[in-house]
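Input: structures, listed below.
Taken together, the values in this text are just the output of simple stated rules run on the coordinates, not laboratory data. Keep in mind the model is a prediction, meaning the values are calculated, not measured. Cβ atoms are built from the backbone, for glycine too; each structure is taken alone.
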Structure P
């Protein structure tokens, strides 16, 4: 999907490729059309729990002795951080936000929604778009 980015047009596929190349997310789906806006790039991201376990173990987190709810919260926080860190790879003058919304037991992964736009849209509006997308996924 082509997206208006200030006075330029960008392809959301290019942004999906940037995410794939610069993150540890396993699955990247373009959900820009679901936003019903022509100035938003949105992605539904997924990261395997095994990947997150390796990172937590490297940080000294004792997974075996923790409550499952605490571990899932830690997974969500890590996935949020990875998605938010993607902003440094996005086009100049862009803003982004992300939210991890589900632990998928079947796929054994954490699902995250990532949205990006030009800074002229503003953080409040971008957050509103994120909240609307979270109701759709």
Structure Q
């Protein structure tokens, strides 16, 4: 093998190595970007889910509080509109308390004032919901 042949061989190897390294770098960068996008999408989906649940629970708490404290027809209507959805998403250990509060509200009288049992039960539900953050 002459020096010219050796020099040509080295040039070919260096050219192929440069080409191969650029392909490998592109592949690794693209796979990393894909993993990063999947992670970002998963995070955004999780944040959206948390915001959705928070809205449901906040609506439930506001309606239940108005119902317990004011006992007006409008408050009871608002409570009945959001209690089913909140009950659907609530964890099983909390559903029992929520159903108990709903039963107390449904059988209550339409007079102003707060029933201590309803108020205590609502506070327990609120404390449990706050732990779900």
* **Ranking P, Q by mean count of other Cβ atoms within 10 Å over residues 53-60, the structure that comes out highest** => Q
* Which entry (P, Q) yields the derived value -12000 for helix-only ellipticity at 222 nm (-39500 (n - 2.57) for each DSSP H run of 4 or more, over all residues; to 500) -> P
* **Origin of the value 103, where volume of the Cα convex hull per residue in Å³, for residues 21-100 alone was derived from one of P, Q** => P
* To do: Rank structures P, Q by distance in nm of label points 7 Å out along Cα→Cβ at positions 13 and 37 and report only the one at the top, that is, the highest.
  => Q
* Structure fact -> One of P, Q was used to calculate distance in nm of label points 7 Å out along Cα→Cβ at positions 69 and 93, yielding 4.7; that structure is P
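Any idea which of P, Q comes out highest on Rg/Rh (Cα atoms, Kirkwood Rh)?
Numbers: P: 1.00; Q: 1.62.
Checked P, Q; max of Rg/Rh (Cα atoms, Kirkwood Rh) sits with Q.
Ranked by distance in nm of label points 7 Å out along Cα→Cβ at positions 5 and 29, which of P, Q sits at the highest value?
Structure Q comes out on top.
A value of 10.4 was derived for mean count of other Cβ atoms within 10 Å over residues 45-52; which structure in P, Q was it taken from?
On the way: P: 19.1; Q: 10.4.
Derived from the structure labelled Q.
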